[in-house]
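Each in structure tokens, the structures are laid out below.
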Structure 1
Amino acid sequence: MRPQSIKRFEILYGISLLLSVLGTILSWNATLAQFQQGAGVPLSPSILIGILVFGYAVALLLLYFTAHRASNVAKWILVAFALLGLIGLPALVMPPFTLIKIVGLLSQLVTIASLVFLFKADARTWFAGSDLDDEDEMGASFE
């Protein structure tokens, strides 16, 4: 049975991903324009959509391996991504405050709050391998 801390992490991290998707939707036009300007040539929006889908798929895989397979590797990759995400934090807290900035800030805060649960005592024990998921029939976790 998964510890309570892992279940809380999973819920909060899922919320942060949903907030991130909402932020992407709200800022779509600006993001697409910036993407095309950075490339120097007009690019199809489908390329950006593919990149975003790939990014969210990676995030979901890391969530799965962290919350269901007790993967320390996935846990630390999530922590590293969250730390990299903090680079943009100053821009989110500078006026003017827009809905997009508020959603981005909330996503960052919920992500950090979710990661705190990965370092609680019950989660540390679980990551050490003493209490894996009941459905873990396929062998060792992804580590």
Structure 2
Amino acid sequence: MPEEKMPGEKKPKMFDLTTRKVADFADKGAEMQIADPSNGELVDAFIRVLGTDSAEYQKRVRAWLEKSRAKPVKQITLADSEKSAMENRIACVIGWRGIALDGKELEHSPENVRLVLTDPNYRWLCEQIDAFMAERENFIKSSGKS
């Protein structure tokens, strides 16, 4: 039975779930501004990534889980987990701008993403990417639906 409204009572504002289709937003990606690891200041370099709700990321996680289920628990190593995380990260970097190596602009390509992200000198960049990807808010803001 519907509740009766009192005279002058305002109808509660509804929350439209269609404004929070996080998987759709994550599939489009969002741009992350890189912070200098020496001081935390934002620099003029940007990386476009898919979110953890994206179809690509979820497909890779499911594949890893299926592969892991086929092995006895003791055979799953930290190295296996780290390799899987790196492959997910590389696949989810879909663009960048303002990135240079040795003073020369580095074009975005899967090979260049792998070159940068697998270099231990840039582990800090992997950490920034992981943190950004995990925040749904970054993808909702990017969609213009905040």
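Worth pointing out:
- For helix-only ellipticity at 222 nm (-39500 (n - 2.57) for each DSSP H run of 4 or more, over all residues; to 500) computed as -23500, the structure of 1, 2 it came from: 1
- Structures 1, 2 were compared on mean count of other Cβ atoms within 10 Å over residues 88-95, and the highest value belongs to 2.
- Each of 1, 2 could give percent of Cα pairs over 13 Å apart, for residues 8-47 alone, but the derived value 61 comes from 1.
- Which of 1, 2 leads on mean projected area of the Cα convex hull in nm², for residues 40-95 alone, largest value: 1
- Each of 1, 2 could give Cα Rg over 2.2 N^0.38 Å, but the derived value 1.39 comes from 2.
- With mean count of other Cβ atoms within 10 Å over residues 16-23 derived as 11.6, matching label from 1, 2: 2
- Relative contact order in percent (Cα under 8 Å, 6 or more apart) from the coordinates reads 48; which among 1, 2: 1
Throughout, read-outs are computed from the coordinates displayed, never taken from laboratory work. Being a predicted model, the structure only gives us computed values, none of them experimental. Cβ atoms are built from the backbone, for glycine too; each structure is taken alone.
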